[in-house]
1. Where is distance in nm of label points 7 Å out along Cα→Cβ at positions 27 and 43 largest, in which of P, Q?
2. Looking at structures P, Q, which one was relative contact order in percent (Cα under 8 Å, 6 or more apart) calculated from, given that it came out as 23?
3. Using the calculated result -9500 for helix-only ellipticity at 222 nm (-39500 (n - 2.57) for each DSSP H run of 4 or more, over all residues; to 500), pick out the matching structure from P, Q.
4. State the single structure among P, Q that was used to calculate mean count of other Cβ atoms within 10 Å over residues 19-26, giving 15.8.
5. Hey, P(r) over Cα pairs in 5 Å bins from 0, in percent, for residues 91-170 alone derived from one of P, Q reads 3, 13, 17, 22, 26, 14, 5, 1; which structure?
Structure P
């Protein structure tokens with residue numbers, strides 16, 4: 001077992017202390033809503049997102065900045081429409097957390113379709129591990145649960161800062177997957193790949209200056225892009241695939257597509273490889289840009305420490 005492997009957190013009596021009462025209230029509300037009809041939850045989520053948009057705040061400004069940077073030719077009207085839709089999907093995503101954590105198996109399987117599983121089965125037959133590159137789509141919680149039924153995975157993730165929320169998060173995500181590793185446990189993920197596991201890694205955020213190259217991402221010419229992807233992809237007997245999840249527009253559920261292997265990846269050119277990853281992410285995000293998590297500060301790290309922030 002890897003030294004830093006995240007173990008399933010146990011319930012603690014300290015979770016009953018007053019400092020967690022608001023968390024318990026939020027969990028109770030989320031759990032209760034998760035039992036409502038699916039399309040009604042979508043409706044509630046959209047209304048919640050509309051309220052979040054009207055309140056505005058720093059997250060709204062971050063989303064607007066990201067979209068202006070990535071799509072400079074988009075009209076102000078189109079950008080405003082996209083931000084509004086993105087907030088509606090963010091509201092839905094909050095309720096999808098409850099779906100992902102507490103829905104019974106039959107309900108998840110009925111709403112989630114996974115395509116391209118044959119790629120993972122072929123890798124398994126060849127005795128190879130799979131590095132599954134994902135992205136921060138807003139429906140991540142229900143997608144994580146759903147894809148696990150087609151192929152249980154090892155997930156590289158950031159544990160929640162609130163211990164009680166982490167208690168629920170780990171159990172919810174682990175219902176159909178094998179186990180999760182803390183985001184710094186590089187050795188643990190390498191070990192899992194070597195054991196022939198399918199491991200999920202998300203290379204689409206700004207992880208800081210360390211182990212990053214500044215390469216294009218959409219219209220931003222110098223986005224800090226992690227080279228951590230290459231560390232895992234270069235392990236022996238590993239195939240690299242991308243997984244693209246979407247929420248169906250007709251309200252029927254979710255479609256998750258596992259794409260064919262990235263051929264001749266990685267090469268001996270780190271910059272070319274991370275550019276290729278970003279281009280693959282761009283293509284995936286462009287399918288449903290309103291469902292992507294534009295609310296995080298993707299471009300917070302600049303090429304030079306003295307460069308002004310893009311978010312001021």
Structure Q
């Protein structure tokens with residue numbers, strides 16, 4: 001049967017280099033059309049080698065998350081036991097928000113292969129291409145005072161950092177409050193949003209975005225010196241299902257510890273993983289830039305700054321390391 005698409009030709013010739021001229025001849029389309037189809041396949045998660053005078057070779061097909069495998073990877077009683085896996089969505093945060101308002105139970109987890117309107121802290125756009133990362137949001141119903149929300153943000157960062165270290169061996173660290181960095185580049189962002197009633201948390205949504213298997217070419221040029229992926233840092237493809245399972249297991253363990261013993265144990269774990277503590281930092285806060293020496297976090301989750309011997313608590317801001 002005659003191939004109908006560029007992908008058909010590569011699937012029929014595994015491991016072989018195919019020139020643009022040959023593909024255009026076999027499909028009766030222009031070389032420019034071949035190039036456009038290959039770029040669309042790249043955007044969908046396919047990876048190609050390209051060598052001058054040899055052509056293109058398909059080296060990696062996008063993996064797809066499997067709900068059954070994911071359920072088996074999660075050693076949890078509550079978190080992730082209600083699971084939705086989507087091919088594409090605007091934002092998993094909004095998906096979980098709708099489910100929460102419909103009465104979904106604690107632990108409901110939504111994961112998407114791709115987000116078209118993913119977002120991070122301060123309303124920033126979160127780059128979420130298909131098949132390469134972990135884009136997920138988790139519903140929690142802790143029933144705690146609203147003032148505890150920052151503690152849950154730090155708890156989530158600890159759980160994700162520990163899971164990444166255990167599954168991939170990548171030595172990630174936490175930049176206050178909840179960005180995960182490797183060699184100064186961001187590999188994971190966390191966004192925790194709370195809905196309150198009478199000053200108590202009715203529910204909160206923990207959004208987690210992990211750059212798992214992106215290559216440098218996957219990133220827009222303006223991001224390449226600021227971000228990295230676990231694949232780039234480890235030199236190997238990351239099993240996304242194993243990592244998701246580890247994140248949920250760590251989260252449930254720490255969440256139970258937090259509800260039983262309070263924030264103290266979590267604060268110690270956070271400080272041990274922090275790349276902010278014992279550093280000169282500048283924070284862009286709602287009140288303007290603040291510079292000081294980061295000495296720790298207090299029991300509210302605020303960052304403690306030493307400013308020439310004066311202790312200052314920072315509750316919200318964007319950290320720049322190095323003063």
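Just so it is clear, none of the values below were taken in a lab; they were calculated from the coordinates. No experiment lies behind these values; they were computed from the predicted model shown. Cβ atoms are built from the backbone, for glycine too; each structure is taken alone.
1. Between P, Q, the highest calculated value is found for P.
2. P
3. Details: P: -14500; Q: -9500.
Structure Q accounts for this read-out.
4. On the way: P: 12.4; Q: 15.8.
Attributed to the structure labelled Q.
5. Considering all the candidates, the number was obtained from Q.
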